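Please treat every number below as a calculation from the coordinates, not as lab data. All values reported here derive from a predicted model rather than from experimental measurement. Cβ atoms are built from the backbone, for glycine too; each structure is taken alone.
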Structure 1
Amino acid sequence: MSQHEKLVIVGSGPAGYTAALYASRANLAPLLFEGMQPGGQLTITTEVENYPGFPDGVMGPELMEKFKAQAERFGTKFVPADVTRVDFTQRPFRLWSDDTLHTADAVIVATGASAKWLGIPSEKAYMGKGVSACATCDGFFFRGVEVAVVGGGDTAVEEATFLTKYASKVYLVHRRDELRASKVMQERARKNPKIAFVWNSAVVEVLGDGKAVTGLKLENTRTRETSVLAVQGFFLAIGHEPNTRIFRGALEMNEVGYLRVQAPSTRTSVTGVFAAGDVADPTYRQAVTAAGSGCAAAIDAERWLGEHGIH
């Protein structure tokens with residue numbers, strides 16, 4: 001037996017919860033799949049200082065709890081599970097969570113994106129203690145200290161440049177001896193006196209005293225010699241991966257997997273399926289922009305359902 005819903009929302013970050021808030025206030029009684037990490041990326045962020053309405057900052061997990069409570073108040077139903085398979089070729093749409101089938105008249109995809117990690121245990125151990133994957137979120141905490149950014153693309157150079165507003169020095173660590181970043185970005189970084197390049201180097205360990213980052217252990221990719229770079233902050237900028245694996249073949253995406261939407265709407269390539277938040281946003285990836293697009297997706301879904309006589 002399958003359960004039928006007017007609207008199913010997949011994902012529980014700022015985009016998913018905001019979509020749920022707007023949809024539930026429009027009496028759509030949405031069902032939201034929270035996944036295995038309810039709250040998304042913000043649950044692994046310590047303090048959020050750039051979300052409007054919190055002049056003293058707010059802890060990431062607490063902010064997401066408030067989002068959820070607000071959506072719940074208006075009647076959103078939550079499933080603490082992942083959607084494991086979808087079929088958008090027929091209506092109503094079909095979504096499975098393992099063996100449980102749900103059908104839906106409309107769907108909002110808000111599964112987010114995940115920062116890519118190096119895959120070394122020490123980076124996870126110091127997450128929130130000097131290790132970050134978002135300079136815009138956390139740069140402010142590194143005033144007057146030396147930090148390192150790993151990566152070689154536009155993101156890495158952007159993050160390094162942004163961090164020079166706060167840090168006394170920013171080391172850009174790259175595996176090769178030239179960057180992949182655009183020429184304009186590279187020129188800007190080279191002209192910045194606060195940025196130093198560390199070529200042909202891979203980060204093999206994040207060093208610390210248990211409470212905070214104290215440095216990085218580097219390995220030269222050519223000579224295999226190791227060295228220590230003394231820094232108090234370490235930013236990963238090796239890219240993000242949109243969480244769209246289960247939608248491959250079902251929804252149109254760009255070459256790296258971000259869902260394509262028909263701007264200025266949140267409509268995807270399948271009529272009746274909408275996308276919100278980082279899953280369709282390779283550019284901004286901020287909590288506030290994700291929340292805004294969650295609102296837009298709920299309004300788009302409500303209007304679409306109304307046009308099809310579903311209220």
Structure 2
Amino acid sequence: MVYRNAILATAVALATCLVLYASVGTPKPPATWRPMDIVSEGGTALIALVWFAIVLTSRPGGRVTRLLAGGLAAIMLGSWADCLDEFWRIDKVAVWDNCLEALVPAGMAVLTAGLYYWRQEQVRLTEHLQKRERLFREHRAFDRLTQLADATYLREQLRREQAQRPDSHCALVLLDVDGFHRINRDHGRAEGDRVLQAVSHMLLLNLRNDDLLCRYAGDRFAVLMPGLDAAAAGAVALHLCRMVARMRHHAGAQQVMLTLRHACADTRDALAGDDPVAAVLAQLARRVDMAPA
């Protein structure tokens with residue numbers, strides 16, 4: 001509702017400017033119009049309006065949102081006034097015309113302040129998402145249910161890790177929720193989704209900041225552990241399995257016991273062949289299928 005009111009108020013301000021110039025100003029002959037100025041100033045106002053709407057509809061409320069939206073709104077109104085100046089001549093003694101045009105630099109200052117605080121916000125978010133993403137960010141690769149990266153993102157991370165540190169250990173662990181199909185059958189798919197969310201949170205709490213947790217496929221999770229060999233990663237995987245087994249997950253009044261199966265490999269030793277990333281992932285998938293719960 002707040003965003004709707006802000007967009008409505010902006011539309012009213014734009015219309016008011018148009019009426020003000022049309023009623024107070026003297027129309028300029030079309031021969032004196034400067035098409036480049038009209039396109040540049042009108043285009044700036046239009047783009048600022050689009051950015052203004054995007055900010056309001058894609059961010060939660062708060063100081064950063066207010067500063068970004070306020071700065072863009074001021075730039076939009078100032079550019080709109082500059083554009084209207086090309087169609088109507090305003091008496092030079094009119095102070096309000098100069099004030100409207102001064103909104104552009106004022107809006108840039110407000111927008112700059114918003115970007116400064118937005119940068120601080122991004123630093124905090126990056127710290128929060130450190131175990132969910134490494135080296136690069138791609139929002140299309142994230143699973144909506146668990147907010148973890150998917151298998152495509154994992155493969156890209158493996159390739160980058162191998163390219164940047166080919167001689168360093170880097171372990172990959174594959175984790176499978178044992179008997180997950182029974183949870184879906186006995187308690188429903190919605191409860192199965194809650195189980196995946198709970199398991200992903202528990203895994204994140206027990207990983208290092210340098211590790212990367214991904215939802216590999218279905219009820220399987222993959223953990224990339226830079227700097228660890230297979231033996232060290234196996235010890236970490238056992239710890240993760242124990243922590244998940246200690247969880248007290250309830251489906252209604254019934255407690256659901258959760259166990260994980262795991263398999264791990266050192267990608268430095270396993271990466272070979274035409275498609276080494278696919279090979280190591282396929283190898284881990286076969287091993288986790290045969291692993292005891």
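Given that Kirkwood radius over Cα pairs in Å, derived from a single structure, equals 20.6, which label among 1, 2 identifies that structure? All intermediate terms of the calculation are to be shown ahead of the outcome.
Numbers: 1: 20.6; 2: 23.4.
Of the structures listed, the value fits 1.
Taking 44 as the value of percent of Cα pairs over 17 Å apart, for residues 22-69 alone derived from one of the structures shown (1, 2), identify that structure. Present the calculation step by step, with values, prior to reporting the outcome.
Values: 1: 44; 2: 57.
Computing percent of Cα pairs over 17 Å apart, for residues 22-69 alone on every structure in 1, 2 gives 44 only for 1.
When helix-only ellipticity at 222 nm (-39500 (n - 2.57) for each DSSP H run of 4 or more, over all residues; to 500) is calculated, the result is -20000; to which of the structures 1, 2 does this value belong? Could you put the intermediate results ahead of the total?
Values: 1: -7000; 2: -20000.
Only one of 1, 2 returns -20000 for helix-only ellipticity at 222 nm (-39500 (n - 2.57) for each DSSP H run of 4 or more, over all residues; to 500), namely 2.
Have a look at 1, 2 and say which one yields 4.9 for distance in nm of label points 7 Å out along Cα→Cβ at positions 118 and 254, as calculated. Before the final figure, lay out each step's value.
Details: 1: 2.7; 2: 4.9.
Comparing all candidates, it corresponds to 2.
Quick one: mean count of other Cβ atoms within 10 Å over residues 102-109 came out at 25.2 when computed from one of 1, 2, so which one is it?
Working: 1: 25.2; 2: 16.1.
Answer for the origin of the read-out: 1.
Using relative contact order in percent (Cα under 8 Å, 6 or more apart), single out the structure from 1, 2 with the greatest value.
Values: 1: 21; 2: 16.
Largest value of relative contact order in percent (Cα under 8 Å, 6 or more apart): 1.
Looking at structures 1, 2, which one was distance in nm of label points 7 Å out along Cα→Cβ at positions 38 and 166 calculated from, given that it came out as 3.0? It would help to have the intermediate numbers written out before the result.
Numbers: 1: 3.0; 2: 6.1.
It traces back to 1.
Looking at mean count of other Cβ atoms within 10 Å over residues 230-237, point out which structure of 1, 2 has the largest value.
For this comparison of mean count of other Cβ atoms within 10 Å over residues 230-237, the top structure is 1.
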